[in-house]
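Each structure below is given as structure tokens.
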Structure 1
Amino acid sequence: MTGARRGLWLIWPLGLVPLVVVLWQGVSGALGPDPVLVLIFRLGWWGLLLLVLTLAARPLAVLSRQGWLVALRRPLGLLAFGYLCLHLLAWAGLLLGWDPQFIGPELIERPYIVLGMLAWLLLLPLALTSTRRARRRLGRRWGQLHQLVFPAILLGLAHQWWIQKSDYTEPVLFSLVVLVLIGWRWRHRRSAAATQAAARDGKKVKKPPLST
């Protein structure tokens with residue numbers, strides 16, 4: 001397990017491989033006749049995939065009894081946020097040229113962009129409080145704050161469904177996996193809460209005094 005933990009740094013270079021590939025494809029002209037749109041889509045796709053993997057880290061750790069897998073959440077979450085930042089920057093910069101005259105109408109005419117931006121805004125405080133220092137400082141509020149990952153990923157799924165024009169295989173698969181993960185989290189929490197309640201009730205029960 002110690003060796004596995006030490007190997008966690010590999011997540012960073014591995015997580016950057018898709019970015020290098022898609023950038024190389026863009027430079028070499030392998031992204032087709034509309035490379036900017038393809039680049040934007042792929043950056044968003046990888047961001048959503050990494051976010052799903054972030055949610056899957058804890059269930060995999062519990063089911064496999066490999067506690068070190070929980071440590072994957074931070075690098076995977078930060079990589080997901082990084083890809084989504086690039087997704088947003090590519091849309092605003094490469095596609096619209098940072099021109100407010102275009103950005104404003106785009107937000108009005110295409111509500112799915114608003115959903116994507118809301119998802120990004122929900123993830124922003126999670127990225128800013130991803131350090132151990134922030135976790136210690138926030139205490140219990142840290143866990144409450146990081147529950148925002150659930151509405152964020154649901155907004156991301158809605159964004160993906162909305163932009164899909166044909167072949168809904170990927171949105172369906174993403175949605176099914178996310179629903180399973182959310183269902184597992186809900187059931188696990190209920191089970192943990194029931195166990196804690198039973199333990200508290202057991203402590204309250206007093207043994208009857210011995211008769212003389």
Structure 2
Amino acid sequence: MQRLIDGYRTFRTTTWPERRAIHEVLAASGQKPRALVIACADSRVDPAAIFDAGPGELFVVRNVANLVPPFAPDGATHGTSAALEFAVRGLEVPDIIVMGHAMCGGVHALLNGTPNPSWHFLGSWIDLAADVRTRVLACTSAEEGQQMGEYECVKQSLANLMTFPWIKDAVRAGTLAIHGTYFDIRTGVLERLAADGSFTPV
């Protein structure tokens with residue numbers, strides 16, 4: 001914790017004076033982010049750093065394996081879906097970006113099982129992408145399967161986005177676009193999902 005407090009003090013003395021004006025504007029006028037980014041909770045993947053975005057530019061949702069659940073208005077607790085609703089219906093973001101990444105622990109758990117079967121939440125969460133497990137069976141190596149699983153989780157999340165009626169309607173109306181991306185933490189390269197289903201460097 002002390003390391004974080006020290007970092008805050010550095011922020012207050014060096015970064016805050018430079019950003020105070022933009023924060024005052026954001027506080028007075030509210031947020032109007034350029035995009036919603038759905039990214040993994042992995043500590044090595046920071047969407048604001050990757051996209052060189054400043055305060056107020058990105059509305060970010062992070063969870064294990066950057067998964068979007070399907071539309072399910074059943075009264076249960078849905079944190080990711082609530083954030084989607086707020087960003088799309090409230091803030092009217094023009095773009096949604098799903099960003100997967102290399103060496104994803106959530107995808108590894110999806111393909112190989114959770115680290116501990118006594119854990120309460122991880123297994124049911126990653127089962128949202130159970131179909132991905134089936135799609136990577138043809139891979140000839142664990143490394144190939146891992147990367148394909150990471151790619152396929154992005155595609156699964158994009159498909160699940162379109163189960164939300166107000167996302168589907170906005171996409172069809174041309175007021176919202178959805179995008180798939182993939183960040184390799186080993187090389188710093190960002191890839192984008194193309195229309196043919198392949199990922200190519202930006």
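Tell me which of 1, 2 gives -25500 when you compute helix-only ellipticity at 222 nm (-39500 (n - 2.57) for each DSSP H run of 4 or more, over all residues; to 500). Considering all the candidates, the number was obtained from 1.
Each of the structures 1, 2 was assessed by mean count of other Cβ atoms within 10 Å over residues 73-80; the largest value belongs to 1.
I have 0.65 for FRET efficiency 1/(1 + (r/R0)^6) of positions 57 and 105 (r between Cβ atoms, R0 = 30 Å, to 0.05), calculated from one of the structures 1, 2. Which structure is it? It was calculated from structure 2. 1, 2: which one has Cα extents along the principal axes in Å, for residues 33-128 alone, as calculated, at 53, 30, 20? This figure was derived from 1.
For distance in nm of label points 7 Å out along Cα→Cβ at positions 9 and 41, the highest value in the series 1, 2 is held by structure 1. When Cα extents along the principal axes in Å is calculated, the result is 93, 42, 37; to which of the structures 1, 2 does this value belong? It was calculated from structure 1. Here relative contact order in percent (Cα under 8 Å, 6 or more apart) is compared for structures 1, 2. The highest value is that of 2.
Each value in this text was obtained by applying a stated rule to the coordinates, not by laboratory testing. Since the model is a prediction, treat every value here as computed from it, not as a measurement. Cβ atoms are built from the backbone, for glycine too; each structure is taken alone.
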